[in-house]
Structure P
Amino acid sequence: MTAEPAPRPAAGPRVLIAAAILLLAFNLRPAVNVLGAVIPELRAATGLPAGTTGLLLSLPTLAFAVTGLAAPALAARFGAHRTVVVALAALVMGQVARAFLPGVAALFAGSLLALAGIAVANVLMPGLVRAHFPDRIPLLTAAYTTLLTVGGAAAAGLTIPVERALGGDWQVGLGLWTVTAVIALVPWLAMLRADRGPAAKAAGAPAGRRIPLRQLARTRVAWALAVYFACQSMVAYVVFGWLTQILVGAGLPDVVAAAQVSIAIAVGVPFAALVPPLLGRASRPQLLVLGLSSCYLAAFVGLIASPTDPVWLWAALIGVGTGTFPLALTLIALRARTGLATTSLSAFTQCVGYLIASVGPIGFGLLFDLSGDWTIPLLAMCAVVVLQIVAGLAAVRPRKVEDELPSAA
């Protein structure tokens, strides 16, 4: 197959584009993490049953797995910039609806609308970086994954204090992060105005062509990335969903146990910034794959052998292990030649990955119920990390997904 021309940076001021991407990234987790923060108040006020609450908390993974599939087609049809504006508008309207409209139906419908916007934006991000900054992929990926992590941590840690400072309730807590989403809309609307000029007629559309998902499903690159993304997502969802319970079961006070999650998040923030540039410069990226995943293995073995001493070390190792997330996102942007091909690869990787990862927290809990302790579930997570290493070693091989498409033969 003839190689496609190298992508050129899209028209428009790069500072505005970078600001738009980073503000978008900051808003890709608050609407998810805020749910966990307000659930106790929400249940007390509404009487929401535990089963219904569990369904509400499972919506993000399911939405990310299903809704994100539409992103490549939307970007190809309307342009990436317009698609981002629609995604942010959905995020704003969904958050307002679930916070201030009465009834459980509005809570679920608003959540689904907001999560659909996030899912589409999730998929578009690597393609936007590839289209606008083909010469700065590791740097921009580091910046946006760091802002994504900071946004999620802010929602988890600041929602309740700010809500109480304002004298509000769970509805105010849910609605707080609408403000940041509205702010993120401003530079994207400015970019739409710039796109109307003759010199920027196609600036909102990534270069290249959309790759059908069925073609991507026949490539080794796409499956290596999807399995790697699935494993890192599964481990992360299990860790942040169950770590506090594991440590409380081992005898730690709940406040101390919850603090270990905060330690893991705090340690993970600098690694979100460091991993993409390290990958861009690494002559042997396999060592990065092995190093990050080995931290997860060491933490899980530690939690089996001596869960509470030294618990801070296990939390810190988990935080280092979360560097697998920015590594996965950087690889998506590096494994395709054009913006639209990257968006297609991102859709396949993230949607398949999140779908597989969704079984992790449920399966982890079932293994505990069946075995009666945390050893078997943690050993299962060790097996997932081993699979993650295998997929990661395949994903870092220097190749492009276009070279494995049927037409490339």
Structure Q
Amino acid sequence: MKKKASIPLFLALFSILTACSNFIHPVTPAMFQSLGYPDYMFGVAFAAMSFSNFLFCPVWGALGDRIGHLKVFAITGVGYALAQLLFGVADTIPFTIAARVIAGVFGGGWLVAAMAYIVNNSPAHKLASYMSVFAAVSSVSIAIGYLLGGVIGQASLFWDFASQVIGIIVIALITLLVVGEKLPAPDPQKPQQSFNPFKAFGSMAVGMTKPLGVFLLAVFFANFATFNYDNSFNYYIKAELGFPPSYNGIIKAVIGIIGLLINLTVNVWLAKKTDMRRSIIPVFGLCTATLIAVCLVSGDAVFIAANVVFYLFNVMYIPMQQTLVTSDTTAGKTSGELSGIFNAVKAVGMIGGSLFAGFIYTVDSKLPFWFAALSFGLAALVSAVSYRAYRAVEGEKAEQPVR
């Protein structure tokens, strides 16, 4: 049977894999506390994973351009699952960090592959809508993963890990067997990108334009803020509020449903009716304002409610940035290269945000939320500069005579 390219089928399988990949997140704070790890360890472990993620995202993008992004999706899915086996049996800080580094090597690969697959197999006029659906699917899948992982992990940590590992491997292989892919014809004049992660960054910088570079700076600030916030929130509700892992899962599930609705309604409208390079600026402004409110409120219920309101805006920027980077035409890069660059810069934000959160949390548990608000404010300012840079390029193209 000939396989056909199908974004709906791919997204269905991607959603299951994403859910499985999040099974362990709600139980990680409790697991670290049971092992006697210091408070900053939750940030250090995540930063270790993010660093190797950063190094290898451009490699997975380049490899996907050459062998197919679905193959990369399967390879990195299986690799991440095996790395989670190591994480599950790790009982010392060096072992845990090593397991997180290995997980990071593969962890960003299926996201790079998924973005590139959607770009290559979407009609140009539907790309923004598909990216909104992609973000919505990701949001609700993460929520389901947190919910199921929190419930299973509270009953049995062993079965939480076993369910995750088996689920990821099975879905990764099924995706490779049943989904087809269309790849754009390679440009014979374009040099092939290196698979050495350090050389890959050198080739990534070739052809980098000012508008794309400024945009990527906004990507960094936004993801620094998001992962600073996420890591602190997950630990805060366990350490400060005393919530069990299942509560973490329930909160994430509610947030995920809200994210699904936002991405399928507001984001689709923004993609169709507005210039997203401009409309993303007030989105970051609202993220800043609501996070300041999170820092100022008191009481458990009000704190959780304020975080839900913040998430209404936080979930909006992700598909907007994904659409904007994959539609860039100023640098002449392939979908795999753009996806790799985007996820590499995102990983830098993950490293900085999670590591910073881990250490600043030991000073004061609310400080990470304040710095997340500051970083979103910087993302808004840089996005305004990026918007003007792209407008300038468009103006220059419009002034060029037609030959």
Structure R
Amino acid sequence: MSVAVTFSRGDRCGFGFSGVSSVPGILQGIKVVDFGKYIAGPLCAGMLADLGADVVRVEKPGGGDDRYVAPATDSGEGSLFLYGNRGKRSLTLDTSKPEGLAVLHRMIAKADVVVANLSPSALAHFGLDYESVKALRDDIILVTSSTFPSNTPMRDALGLDSIGQVVSGGVYLTGEAGQPYKSATAYVDFGTAVSSAYAAMAALFNRERTGKGMHVESSLVGTALNVMAPILMEHAYGKAPRRPTGNRSPIGGPSDIIRTRDGWFVVSVLGNKLFARWAKFIGRPELVEDPRFSDDALRGVNGDALSEVMSEWAKDKSTDDCIKELVQIGLPAGPVLSPDDIMGGAMSLRESFFQQGSFGSETIMQMPTPIRFSGAPTRENITAPELGKHSREVLDDYGFSKDEIEMLIERNLV
């Protein structure tokens, strides 16, 4: 992709950072024990850490399996771990032994929030079900997520992000007819984490008002169905049942990914005003009067014809030129970028959203929270914890004596 006025590659290829801030202090003093695994649980707790909570990640000696998925560091830690566990402290603890489980329960008794993405039966096995943790601290907030909700027959079924994607109908509608595709990103896991963090904040606010804790429960399937809800509601009402349409939108047009001389871009035209503007710009004003395109619904049904018109216009142009022209007349358009494009500086995304961090002696790239707060300083601690690095100080903070800490270390429980 060539350099364009509006969509340009940044000149700086280092780890720049500007404009994105998080707030140390909003949750200052809130203690979170994170028993999460992989994405939904750890990222929920990580978002609380972004807001200043003291989050302790608890994992087995040697490290949890999720620490080493898709290795990105010399010691094997993966990018999912580095991203979802930024700003936390690490405690290694052998909870397979009664003495280790007793340590965890003592910590819960002093914690404000417990995060665990485990099935209901697994929660009960570790003493992390709501009745058990409530017995340790009456006003505790327990935040859990599982694959299916606890009130369904599949409550204890294991699953990852892809299960939510496929059972929600989203995978069926992605791709072409006869060939479903799942998303390359774990949007169900990420959406569950965001919902859980939002609910945890609400539960903390409620506790301030009432003095009572609560169990906050989410599920991957619930998140996926929530994303799909408007489409499923259309289906239930018998209004224009959806079928796979590739990259083309079924609710307006032209709304598709269009090929250019040197790449691809997306254009999204929705509403009569934008359609009339597009038709005039493209040199086809008569399309406004065409009965096939009289409203968004019909433009969605007949979107193939509109995509052909758009493709013909773009085929000999560069991606940058197409986007520049469309944006100048107020139409939503953007380039299809690869990871190489983004990390190479396209649209200044790398320097705007990513930041230099460290892991041990290594320099890594890290992404802080993308949320902006006016007048807030940048949170400095965005480093994911080395395994067990904070075990001694965490146990000390949670009221364990020096002799107890040494005994736990000697017995390989920590």
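Numbers below:
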{"quantity": "With distance in nm of label points 7 Å out along Cα→Cβ at positions 61 and 93 derived as 1.6, matching label from P, Q, R", "calculated": "R"}
{"quantity": "Computed 12.5 for mean count of other Cβ atoms within 10 Å over residues 173-180 - originating structure among P, Q, R", "calculated": "R"}
{"quantity": "Top of P, Q, R by mean count of other Cβ atoms within 10 Å over residues 341-348, largest first", "calculated": "P"}
{"quantity": "Distance in nm of label points 7 Å out along Cα→Cβ at positions 101 and 349 - highest-scoring structure of P, Q, R", "calculated": "R"}
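Here, each number is a calculation from the coordinates, and none is a lab measurement. Computed from a predicted model, the values in this text were never measured in an experiment. Cβ atoms are built from the backbone, for glycine too; each structure is taken alone.
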